Structure P
Amino acid sequence: MKDKKGSGVILLTLLFLIPLFVFSIFLIESRYLYNIKNVADDAVVSSALAALKSADSVDAAYGEYVLDKDAAKDTFYEYLKKNMKLDDNMNPMSGSVAAGPVHVDEFIVYNPGDYPTYCPRETLIRNTSIHVIISFKARRPGLTGLFGRYVDIVVHRDVDNFYSLEEE
């Protein structure tokens, strides 16, 4: 290195490898956070489907059914806590994807007479449905110095069971 031969090549190599390394970590991290959002989305959908099942089965057999809003909300919260591994205060327990409290920002039950309409996020509602928006913080696995330690995740779902009784 006394004659400094090849130092330009080393410098150019480092200038190429450092951004490539950061970009690679960014890609891996974004995929990881995408998977966390999918896990939360699955938890919301399965909890909302459990709440939809709380309807009277006789009414459901005749096509149009009405959900008791309080019973649906209680059922949703019960299953969301189980699916996302949350305690009774909606704080994460061991093994949860959330790194902080989970907030249910919106929970709306649409019964016959309420639809057709649009949910607050402009999704068309045509059946008995449950509209849910949850938000929570997830821990960022890498690049915490550049983008912060946590990332906010928001999940929006409008869940119905697409059930209709039609005469043929």
Structure Q
Amino acid sequence: MRAGDAERQNVADQLRAALELGRLDLTEYDERLSRTYAAKTFGDLDGILDDLPDTVAPTAGSQLMVPRRHDSLVAGPDGRFPNATARWLAHTWDGYFATVAIVVAIWAVLCLMTAEWLYFWPAWVAGPWGAVLLVSTLGGLASGEPQKWAAERAREQKRKMAKEDDED
């Protein structure tokens, strides 16, 4: 049976997730991705994902299994979550950076509207909040908070997936 764009994209997404988790090197990823996009039938897609854990190969006649977003957390063989620190830092600081960007943009618009440099009041938002976040980030890194956060997120995702499966 012929494979469609959705099936090829499904396999490509799973390959990208495997690359990000370090299960494939760049050369092997490129080779498998080329095979994926050249595939015309489901048979051509066979074997591309076989040796990779947590992947689902599309099969003819079955409901297309779109992978869960590749932001799902999966523990490595040592029980630790890869990239947990980077993801925890992004989670911890993203609200700060978004808010600071907004208040600086408001300040810049006000400066443009008045045609003069106004007092840089966003420092009163960015400074204290940034100092508190910096201290809590350093404390969290010292206490292993990224791995704890990742484990909790993984449990939440499992509960959510189980609930979705029960509803289906």
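Read-outs: derived from the displayed coordinates by stated rules, not from any lab. Owing to the predicted nature of the structure, the values given are computational and were not obtained by experimental measurement. Cβ atoms are built from the backbone, for glycine too; each structure is taken alone.
Data table
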quantity: Among P, Q, structure where log10 I(q)/I(0) by the Debye sum over Cα atoms at q = 0.12, 0.16, 0.19 Å⁻¹ as derived comes to -0.66, -0.94, -1.15; calculated: P
quantity: Origin of the derived value -21500 (helix-only ellipticity at 222 nm (-39500 (n - 2.57) for each DSSP H run of 4 or more, over all residues; to 500); candidates P, Q); calculated: Q
quantity: Computed 3.9 for distance in nm of label points 7 Å out along Cα→Cβ at positions 27 and 51 - originating structure among P, Q; calculated: P
quantity: Structures P, Q, by distance in nm of label points 7 Å out along Cα→Cβ at positions 115 and 139: label with the highest value; calculated: Q
quantity: Ranking P, Q by FRET efficiency 1/(1 + (r/R0)^6) of positions 11 and 43 (r between Cβ atoms, R0 = 41 Å, to 0.05), the structure that comes out highest; calculated: Q
